[in-house]
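There are structures below to look over.
Read-outs throughout are calculated quantities, based only on the coordinates presented, and are distinct from any laboratory measurement. Everything numeric here is computed off the predicted structure, so don't read it as measured data. Cβ atoms are built from the backbone, for glycine too; each structure is taken alone.
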Structure I
Amino acid sequence: MKTIKSTLLLACVLCLFINYSHAQQMYQIHQDNVLPSKIMEYEAIAKKFNDASKEHNVQASWFTATTNDMKYFYITPIENYAELDERPFADMAEAMGEKFGQMFEEFDKCYNSHSTYTITLVNDLSYMPEEDSAALEGQNYRKWFYIYFTPSNATKVREGMKAILELYKTKGSKEYYRVYRNGFGTAEDYYLVSVSAKDEIDGATKAKANQEVLGPDRWDTFKKVMDYATRFEEYSGEMRPDLAYSPK
């Protein structure tokens, strides 16, 4: 849960590097790669941290997600890179004294690695009809698809993603998804496709129905992305409202 530091120079360089609109929502992600043997301990300290944040009314907010390979993601909406330098837990740390540091010592025992980076929602590649978006409330199960590519193929992959979006629209698909683009702090270029469902069975049912809607020609469209991707990764998981936080 440690925040990262960035200099003005890095922020300026990053602004030149990222080629999509600043109007799109950015998120700071803190990722903990939890050891299998430490899941119960990690869950306990994560809930303890949330309780402490509520007690001290920390002026920050985050969503939390977990994956089937025991990664925990703390997702904070941000407006700009300057927010990465903010210290929302400073008052809490001062009030708690040694207990604050002890909580992070407990966190550190539960993983061998963690990282912080940013991603940005790409609205013009996401398939989320506004009239149906409200129906997704309460659907906390997720499928996440990471599509990696080299910088030289960025344009081709984006064109392929656009073609898939048009296919979904044309066919009237009822399987909706949001697309995110990697940002500051990530080692590789990728798109992250997030698909929501009520649970694993609901997700599988929707995916099967969507195959029928898109038809066999869908592979010709998907190939426009696959031909230029370096690799794909698929994960399942869920949003964790019990580990989310927002101030009073």
Structure II
Amino acid sequence: MRLVTTTPATTATAIMAASESALLALLWIASPALPIGSFSYSEGLEAAVDAGLVRTEAQAADWLAAQLRLSLARSDLPVIAAALAAWRANDIGRLDELDAWVRHTRETSEQRQQTEQMGRSLVEWLKSVQPEAAARARGPLTYPVAWALALAGCDASTRDALIACAFGWAENMMQAAVKAVPLGQSAGQRILARLAAEIPAAVDHALGVDDQGRQAFAPMLAILSARHEIQYSRLFRS
């Protein structure tokens, strides 16, 4: 039997390759180009524009920054962190519990439709690029749980995964603001810079949220989402 010796150089090369692979996985899964339909949702922003609550670049930036802190950091990001650990531990009961929580906390039909449609589309995408991962989904998954599944097999840290998810969300919401307000592309990039600066703190908060602290209490967002469902003219599905 031939013994293979490992030198510090080969070990460093292997670590670098694993790190690069994890980074590429994060960039890929967070890309707005992923065919899961995220571009078709504004998550209440369009209704806020229609109600006159968001009319300017500054108001759009404030609105999205508040949504990042008060909604995403307290609900979906903590779910992704917990689901990532559960997928890696193959804890099916925990995954079912997290998936049910997401469904139960969607306060309008369009919010529930969004998480179910994007989760379904993400699993379908996984079938073409990670069939072994997609096969682990025993049934329809909500988007945060499906998102965690897509990254369960890579070496990305939980914090890096949440940062990637939050930035992907920020890119999508910035584009929604550009279309709905409307705003120019430069304004959109300034909004994205504002959100990017706030993402690390939002992720750190999310990592400290346990099951008792996780919440989806955003009454104004729920009211606007309900109004959006019967809005006369609209560009987005939420």
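Okay, here's what the table says:
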quantity: Given 1.9 for distance in nm of label points 7 Å out along Cα→Cβ at positions 70 and 110, calculated: source structure among I, II; calculated: II
quantity: Entry that produces -22000 once helix-only ellipticity at 222 nm (-39500 (n - 2.57) for each DSSP H run of 4 or more, over all residues; to 500) is calculated, selected from I, II; calculated: II
quantity: Origin of the value 0.15, where FRET efficiency 1/(1 + (r/R0)^6) of positions 86 and 150 (r between Cβ atoms, R0 = 25 Å, to 0.05) was derived from one of I, II; calculated: I
quantity: Which entry (I, II) yields the derived value 14.2 for mean count of other Cβ atoms within 10 Å over residues 78-85; calculated: I
quantity: Origin of the derived value 10.8 (Kirkwood radius over Cα pairs in Å, for residues 118-165 alone; candidates I, II); calculated: II
quantity: Structure responsible for 2.2, with distance in nm of label points 7 Å out along Cα→Cβ at positions 182 and 214 calculated and labels I, II on offer; calculated: I
quantity: Relative contact order in percent (Cα under 8 Å, 6 or more apart) - structure with the largest value, from I, II; calculated: II
quantity: Parent structure of the calculated result 19.3, 61, given that Rg and Dmax of the Cα atoms in Å is the read-out and I, II the choices; calculated: I
quantity: For 1.26 (Cα Rg over 2.2 N^0.38 Å, for residues 102-221 alone, calculated) the corresponding structure among I, II; calculated: I
quantity: Structure with the greatest value (metric distance in nm of label points 7 Å out along Cα→Cβ at positions 62 and 94, set I, II); calculated: II
